[in-house]
Structure 1
Amino acid sequence: MSPVILAQDIYFTREGRKILTSVSMELMPGSILTLIGPNGAGKSTLVKILLGIEQPDSGTIKRKDGLTVGYMPQRISIDESMPMSVSRFLAIPNRISRDEAINALSLTGVVHLIDHQIHRLSGGEFQRVLLARALVLKPELLVLDEPVQGVDFTGEIELYELIHKVRNQLGCAIIMVSHDLHIVMANTDEVICLNHHVCCSGTPETVKGHPEFLELFGTINPAISLYTHNHNHQHGLDDQGHTHG
């Protein structure tokens, strides 16, 4: 298989400040890759470069021909005085049918919210709707920027498990940007620790013992990091987000 995205020796400077230095990475089809690092480390900039929104000063980016991308932003503001149903929200900016909206919401377990007003959703419901919006076009690459914002600990676990189920159902590659180390380290295939350069990369078990990771984040609490994803992937989601099969 060829990579969905391949970045080689990326450099990026903004207003005289080095943001990225000699960053290389590849993302294979069906793989979940998580970018971690302190605030200001260049994670969002790297994602923009990978997607072609920003251009690097030097280095190369190769993307699969015709790559379809779904993007879930870290935050989005909607004026509460503006009536906005979930179905209408999913149709911006891509005009989609109600059936397409139902299919996307079914993937994230919230099809029952299709006619609800966006501003009346809970934090967890809104994150699932945001994820559904990113899935409308059934992307080959799903980009998730801090996907568990505004969700409690139990909701975080559920959302990360949902992301796994979506990956298995659609076969898409996923890039996640996260500060949520304790859970995300057990919910990804590969981790890249970024601090303007690639500090370390590899499987979660490899990265969490690396000296540069420990210098940035310290030791992960074993009581929390014992959480692992060991579920059988041969199942689907019903309309309420429950697994079956």
Structure 2
Amino acid sequence: MSASIDAPQVQSQILEAFEFRHATKVFDPARKIPDAQFETILQAIRLSPSSFGAEPWQLLIVQDPAKREVLKPFTWGANGATNGTAGQLGTASHFGIFLAHTGATMKAGSDYLARHIREVKGFSENIAQGFEGILAKFQEHDFKLETDRQITDWSARQAYIALGNAMTVAAMLGIDSCPIEGFEIDKTEAALREHFDVDTSVYKPAVMVAFGYRAGPPMFPKTRRTMDQIVRWV
């Protein structure tokens, strides 16, 4: 496959997509993402890498307007309160919440991980046992992932990998997006329990994301540090 890739053309497409992408605050509510294109975004999420291949997150897609209304009072980063609009919750074609697994499922030795290693990854029993030992060493010794909060934060970091891939793929399809951390954790957890049938002992909200088509040009120009400021070669 690599022999047939036009590298300069692909490089140009990638950079164009990153220049195109911005944190879209208001979408055109009349424009919906075609199912086939959104499926490509979901596949990019599904195929994203994660530490130990544990895939320690779920994605909740919130399309029901009534469910979005539930989120608005405490999701200040997406309810339009900061710019006097309907926000991403009121205008996005698709709205998602990444849920990070907690220690209930992601602590080394859990029943969930045992099944994942054998049933999803397809490891034989001998390999699975060795893999579990390496994962336990990683959590307990290497990265000091001892508390439930530490394991949940580790899971959330894996979700951010999938989030980044989703936004890049969306941009390459001409679809806008916005990552959202502007929400109150405790109220979001309560809403997930009450209105979304989510067991928050197993899943915690990590980050939200909106997809759609911009209603207008970006509010601010794209600014970034120079390459020399962000990269150091040794």
Read-out Cα extents along the principal axes in Å, for residues 92-211 alone, computed value 50, 29, 25, structure in 1, 2:
1
Identity of the structure behind 25 (criterion: relative contact order in percent (Cα under 8 Å, 6 or more apart), calculated), options 1, 2:
1
Once mean projected area of the Cα convex hull in nm² is calculated for every structure in 1, 2, which label goes with the largest value?
2
Structure with the greatest value (metric distance in nm of label points 7 Å out along Cα→Cβ at positions 4 and 204, set 1, 2):
2
Supply the structure label, taken from 1, 2, corresponding to helix-only ellipticity at 222 nm (-39500 (n - 2.57) for each DSSP H run of 4 or more, over all residues; to 500) with the calculated value -8000.
1
If mean count of other Cβ atoms within 10 Å over residues 108-115 is computed to be 19.4, which of 1, 2 is the source?
1
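Identify which of structures 1, 2 gives the largest calculated value of FRET efficiency 1/(1 + (r/R0)^6) of positions 60 and 84 (r between Cβ atoms, R0 = 41 Å, to 0.05).
Evaluating FRET efficiency 1/(1 + (r/R0)^6) of positions 60 and 84 (r between Cβ atoms, R0 = 41 Å, to 0.05) on every structure, the highest lands on 2.
Read the figures in this text as sums done on the coordinates, not as results from a lab. Please read these numbers as outputs of a predicted model, since none were measured by experiment. Cβ atoms are built from the backbone, for glycine too; each structure is taken alone.
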